[in-house]
Structure P
Amino acid sequence: MPDLLIELLSEEIPARMQARAAADLKARVTDGLVEAGLTYASAGAFATPRRLTLSVEGLLAASPAQVEERKGPKTDAPEKAVEGFLRSTGLSKDQLEVRDDKKGQVYFAVIRKPGRPAAEIVAEVLERVVRGFPWPKSMRWGAGELRWVRPLHSILCLLSDDAGAEVVPLEIDGICAGAVTRGHRFMAPAAFSVTGFDDYTAKLKRAFVVLSAEERAEHIWNDATNRAFALGLEVVEDRALLAEVAGLVEWPVVLMGEIGEQFLSLPPEVLQTSMREHQKFFSVRDPKTGRIVRFVTVANRETADDGATILAGNRKVLSARLSDARFFWENDLRVANADIGQWLAKLDSVTFHNRLGSQGERIARIAALAREIAPLVGADADMAEQAARLAKADLSSEMVYEFPELQGLMGRYYIEAAGFPAEVAAAAQEHYSPLGPSDDVPTAPVSVAVALADKIDTLTGFWAIDEKPTGSRDPFALRRAALGVIRLVLENQVRVELNGSSGPFASSAALVGPRDANGGESTADTNELLAFLHDRLKVYLRDQNIPHDVIDACLAMPGNDDITLLVKRAEALAVFLKTDDGENLLQGFKRANNILTQAETQDGVEYSFGADVKFAENEAERALFAALDAADAKIRPAMEREDFAAAMAAMAELRAPIDAFFEAVQVNADSQVLRRNRLNLLSRIRTTCLGVADLTRLEG
């Protein structure tokens, strides 16, 4: 069984495209081979800045021969029908077989497809893959028609086994496949031939090319951290940058340089962002001070001066970049110290959304809402309002204009520099959080108030103008905002009726005011918004292993806009239903509810009161009356203090009396007095159980 080696050598492939391109090459080639009848044992794909490589092991030497039988028309069918059948099979009439069938004699075509050698199939598949490769962006060059991400220089395509290696005959736009490749562009540019994958990787490494992106990344990280450790420093972890840099070099050479003394006073986040975005440098931190003091760059070649010239050039370019950053920082500080309010005034003329007003108008809404929310989260109302008014001031700063990803963080620095309380400054950075399911949630009361106000304003505002998520479309990240509200409320144990008449949704909707596309009146439908929040909550709780029917059973209860209360109830119910008592009580409840519902439908009345123990005929019936009285005495106070676990424990005590009742008593007795009394008793069971959660919504 031969092995297949393919290499497509080109000009530099953008780092962001390499991993996807390697995966596409593997999937498209192997799928094509399998479709043509060539199975294989394993396959691996690799990418460097200049090459895509695919190794396929254990390939069949040829596709198996195939025999296909097709039933045709009857032998006395019109000649045109027979001719059409012949065209579809590629056979002549004398090659058809005549066989007996239920309806007489019919023609059969026996089509024999001989096996094809692997080389022929590989050439056919690879040409199709190369010509139709799904690059995000591609180009043509020269006189050819081939499109590739960058000019394609050579194709290596080998089938090898114990007997030797064979070049697959293939030509694409004048590029003939061969057994030759090249190493590093500068350190080993000469061509060399290979005989298989092991020979290929070994010779590439001798030619200063590390084929595996994972190996390049590991080398960069290990060398960088070792160099930093030797100086008592640490490299700031940045996995995305590491993956990108590993895609920029074929032979990574790690170099560490110093940052000019004049730039060390810049905030570490500014240094890190500037170096990462502009230079693709890693930041090196002093763990004692938290300051960024050095940088790590990765060269693509070794030099006689051990990278001194490269570092000198990098420091020169970095110095120019950091000079800009220092100018922004110092200028912004002057503005913040003089009057940070001038940044807020600029936001009055910055559009947030053409139907929701300016950033200044939005800030005013958030400030008013934060003031209302503050008492609910234990924050000072004046401070929460002040924090909300200042939280987005840095959007007017030069630093955030240059580095938008620093919004909030720079606000914290500037607000602190302007002399405002630390809680107000912290809210500027923290009110954007959480941005995702793994992001930290603010816990400082002022930050929580502003963060909730910010997200609720976003939700009610876009609801008011009917810009709601549909399918996968969510251009204003409203699902993220809803999840943010949920996590802020739950993780801070905030007790608030979001959709109450004076709750945050209603207050925010009133602040947004009437909005529609034509300037007419419309309002944010807060009930629909709450339903959207509940949908997000279901997704969140399913990740916490709470079943969807348990969530539905709790959503059906009063107070379902109090997310903390709702989740507390759902968690208790989920735990309860995992016990034997919970499962059995649920079955007893459903039996009682089914009998009662059928009787009410049949009789056209509601059996909801009047059960009297004096009509009980046996001990099991009297015991159920007593058990319901005892359960009510425990459940009601437990529910008042929101102790759902205690309420459900009391409810579990009904299991045995309910089971005994159904064993000993016929509900639909001949006596109408007894029947009515027993149905009213079942109504007590239903009322007692439904007081904890809507058990009718539970499956099973």
Structure Q
Amino acid sequence: MKKILILLLLAVGYTLAAQESRKITLEDIFVNGTFRTYSVEGLRSMNNGIHYTTMENGTQIVKYSYETGEELEVIFDVTKVEDSPIETFVDYTFSDDETKILLTTNKKAVYRHSFTAEYYIWNSVTKELTALSEDGPQQGAMFSPNGDRVAYVRNNNIFIKNLKFGSTSQATFDGEKNKIINGLPDWVYEEEFGDFMAPTGFNTTMWWSPNSEFLAYIKFNESEVPEFSMTMYAGMTPTYDQYKLYPGEETFKYPKAGEKNSVVQVMSYELKTKMSIPVNIGEETDIYVPRLKWSPNNDLVVMRMNRLQNQLDVLFANPYTGETREAMTEKNDRYIDYNFLGAFTFLENGNFVVLSERNGWSQLYLYDREGIEIGPITEGDFDVTAFYGFDAKKGLYYYQAAAESPLRREVYYISQDKKLKGKLSTLEGTNKADFSANFGYYVNYYSSARVPNYVTLHETKKNTQLRFLQDNTVLKNTVRLMNVPQKEFFTFKTSEGIELNGFMIKPGGFDPSKKYPVVMTQYSGPNSQQVSDSWGRGVGWNEYLAQEGFLVVCVDPRGTAVRGEDFRKVTYMQLGKYESDDQVEAAKYLTTLPYVDADNMAIWGWSYGGFMTLLSMEKGGDLFKAGIAVAPVTSWRFYDSVYTERYMRTPQVNAAGYDENSPLSHAGDIKGRLLIIHGSADDNVHVQNTFEMTEKMVQAGVQFDMAIYTNRNHGIRGGNTTMHLYTKMTNFLKEQLQ
């Protein structure tokens, strides 16, 4: 027995020693999941506020006690259902009375957020599991508040399943691909009017009334929206044929900057009469309706935004007649941040909360049910970044803010009279809360640059931690044993006196007397943030490059998040100008550091970051020996209307802003070696951007390297694609800088 124990101890010691000396590989990051970060998935507060549920193993929904953490019961187990038509599920939604569960299975992506799926309904009273429909995949399925019906979309038409009788009625009949969409967003709405409070994005445009008598929806007429076509090769398709002689084509409606958008209508479908009543949203058709809501007393609420996106009107509508009145109007000299949409929340008494930048910072304001401002809820020179809700019993509002530093997030509470206020989160880094239905408990999701996801459960009143739900112990040990390089934060001032935040990851065994090649990574897009005290995506390519001997640096330029409205909106009408100026300034600052090899610097980025890579190389000249631009925008004339015009207005009125800051206009100024990469089926940033850029460089005599990934979208993934992509980029940087 002693010999066995000694052998086991020796084996464990050998394994730890081997792990400690082992280097990070690309397979660790992209294939093996060595650094996978775990969280608590599918957590839902139950109505009573004292229990919650989680999804486990894709087969069970388990009920727990907030107070004790005790597992109380398995509410649903698909493996125990006799003759179950499904084996697993990927998501679930309770009906309001919690007697039924809508299960999502066979989920298949359409675009970034939208998907088709096969839904099943579990009735906990009758113990029956039934398909929502057997006529093909569905989209956007949702329970009515009374739990008697489920609305869903198929082939651009809305259907309503009556769960009492098992019958299905069709609410719309004019849906047609590339013409009419009912109940789902068109491409540009899905992509650009997402909700910062909903990580799943914006993938439905249907809303049930609280009394379940109406289903409001948005109808999109995209008949006059210009079409974009992508050639689809055999590639990794289900019907792969390497000898396919004539490639296929994917054609979809995509409104580019200054082009025609969908004409939208708001409709109120009354279940009793089975009639759709048009809602009066005004005579102007060149507008957006990015969101509908319902008030507690069953008024339909329409958010109408002008095309410039600098005025948003909140309309209250009578769902029976479609008549509307204006309740409030939000205006901005530049543009209204779309987070206004996600934060807009009705309270039980009919008052509502909005998130506004009207005083230079994102703050919460309270309005009465008639749309008259009562006053600010939060005040200060900091940005509120999320609104969690209002506890009517305690009279407290809960929210997330970057009040202590732009790098961090805290969770706060405050009363309307400001007499009660404080901070719930205690750990320095990034905190996000998920409250129980009665605000009696909350789950805190915490991380920092050095601590992976740490999920804890708290009692709200005394703010006491009851227990942890996930601490990623295995990951923390792996990071420690493999001596993974860590982020270090820094600030510097540009020649204009602008202070910018950054982080750097130094190579393992860093020696300040040596000089290291530099790889600058960045995204730089409006209201984005890369430099934050959070775990983010965890151990990835940045850490791998640092291990391989590169000094990896990231700087958030002007235009990025949580530093007030003026800082993030200085880029208005001239996207790319100040951001690339700041990246060049960051590179110049780095050359002053004694351990930086100023002759071997590169910059890289994806999407907006690819756009920034090109502009920075054009402005920086010999500063950048190399650069990698993945899926870059090369002219905002090629990008979609909603995003681009929010920051640039249209090309018709701001031609100079579009063209002076387009990489196409300065292709001949690139001095370093460029690797440009794109997916041929990128429905977001079209490969057109790269083809036009490379032609400009060809004509300017600029040599470059290029990689096009067949049938890949904006994420450039699938099969071995990710490994191939990052191997190529790694080899390129080593060849150019080392």
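If mean count of other Cβ atoms within 10 Å over residues 558-565 comes out at 17.2 when worked out from the coordinates, which of P, Q was used? Label of the source structure: P.
For FRET efficiency 1/(1 + (r/R0)^6) of positions 302 and 366 (r between Cβ atoms, R0 = 25 Å, to 0.05), the highest value in the series P, Q is held by structure Q. Suppose you compute Rg and Dmax of the Cα atoms in Å for every structure in P, Q: which one lands on 36.7, 107? Among P, Q, the structure yielding 36.7, 107 for Rg and Dmax of the Cα atoms in Å is P. Give the label, chosen from P, Q, of the structure having the highest value of distance in nm of label points 7 Å out along Cα→Cβ at positions 286 and 390. Comparing P, Q, the top value of distance in nm of label points 7 Å out along Cα→Cβ at positions 286 and 390 belongs to Q.
Which one of P, Q has Rg and Dmax of the Cα atoms in Å, for residues 174-493 alone, as calculated from the coordinates, equal to 24.8, 76? The read-out was computed on structure P.
For the read-out FRET efficiency 1/(1 + (r/R0)^6) of positions 150 and 662 (r between Cβ atoms, R0 = 41 Å, to 0.05), a value of 0.00 was computed from one structure; give its label from P, Q. Label of the source structure: P. Comparing mean count of other Cβ atoms within 10 Å over residues 110-117 across structures P, Q, the highest value is found for Q. Computing helix-only ellipticity at 222 nm (-39500 (n - 2.57) for each DSSP H run of 4 or more, over all residues; to 500) across structures P, Q gives -5000 for structure Q.
The maximum of distance in nm of label points 7 Å out along Cα→Cβ at positions 62 and 454 over structures P, Q, that is, the highest value, falls on P.
Throughout, read-outs are computed from the coordinates displayed, never taken from laboratory work. Small disclaimer: the values here were computed from a predicted structure and weren't measured. Cβ atoms are built from the backbone, for glycine too; each structure is taken alone.
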